[in-house]
1. Supply the structure label, taken from P, Q, corresponding to distance in nm of label points 7 Å out along Cα→Cβ at positions 14 and 38 with the calculated value 1.9.
2. A value of 4.0 was computed for distance in nm of label points 7 Å out along Cα→Cβ at positions 54 and 70; which of P, Q is the source structure?
3. For structures P, Q, which has the highest computed value of relative contact order in percent (Cα under 8 Å, 6 or more apart)?
4. Quick one: helix-only ellipticity at 222 nm (-39500 (n - 2.57) for each DSSP H run of 4 or more, over all residues; to 500) came out at -13500 when computed from one of P, Q, so which one is it?
5. From P, Q, which structure was Rg and Dmax of the Cα atoms in Å = 16.4, 62 calculated on?
6. One of P, Q was used to compute semi-axes √(5λ) of the Cα gyration tensor in Å, for residues 6-61 alone, and the result was 38, 15, 8. Which label is that?
7. Output the label of whichever structure in P, Q has the greatest value of FRET efficiency 1/(1 + (r/R0)^6) of positions 22 and 78 (r between Cβ atoms, R0 = 25 Å, to 0.05).
Structure P
Amino acid sequence: MMNLILWERDPSDWPSHQEGRMKLINTHIEMTKKDLASGDVKIWGVSPGGGKGFAITEGEGKEKLTGLMKYTPYYSFEIAPMLSVDEIIEVMKAMQR
């Protein structure tokens with residue numbers, strides 16, 4: 001199943017000095033690049049204002065939890081399962097029977 005993940009930075013656990021914050025951000029960017037390269041994350045984006053964004057993934061709950069735990073406690077997440085066009089068509093066909 002496809003999932004829309006909305007994420008937002010939780011500032012309470014971030015380093016207070018800029019050097020530490022930049023190091024943490026770079027670490028998270030590298031982790032995200034690996035998730036994109038492996039296909040665990042299909043699409044990822046961040047707001048130009050920073051601090052929040054989205055990801056599109058596939059998979060079930062346990063897989064999502066495992067993938068997101070490496071980013072905690074620095075971010076909070078909201079996960080919304082989504083249906084593809086083909087899945088909607090299947091539902092519509094089933095309703096017509």
Structure Q
Amino acid sequence: MDGWTSLGKVLACAICGEKLGDVATAAEAGSSSAALDSLKNLLQAEEEAAPAIDLHDAEKRFCKDCVHFVPHPFINRCGLHDRPADPMGDCPQFTPKVKE
């Protein structure tokens with residue numbers, strides 16, 4: 001191996017040996033955007049936009065946001081019904097906390 005120089009790295013199919021793409025080293029990639037571009041080229045796909053979730057205040061009725069919710073390290077409770085409460089649960093008597 002004396003005098004041998006690597007000219008590059010290539011991704012190849014393990015079954016047929018067809019070239020899938022070139023592999024960039026970490027120094028050549030430079031940033032995560034270059035790595036993302038390499039992945040998009042490998043998969044031959046386009047980047048999709050992140051989904052936008054638009055919730056109205058009427059839809060955000062979680063127990064954790066209720067004025068009656070009593071957080072505790074061992075068991076969360078509902079002060080109105082005096083029972084254990086699921087922070088992501090909801091009930092018809094939801095009363096929002098006052099935002100300061």
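1. The read-out comes from structure Q.
2. Among P, Q, the structure yielding 4.0 for distance in nm of label points 7 Å out along Cα→Cβ at positions 54 and 70 is Q.
3. Across P, Q, relative contact order in percent (Cα under 8 Å, 6 or more apart) peaks for P.
4. Here the read-out was taken from P.
5. Source structure for this number: P.
6. Traced to structure Q.
7. P
Values in this text are rule-based calculations from the coordinates and carry no lab data. Every value quoted in this text rests on a predicted model; they were computed, and no experiment measured them. Cβ atoms are built from the backbone, for glycine too; each structure is taken alone.
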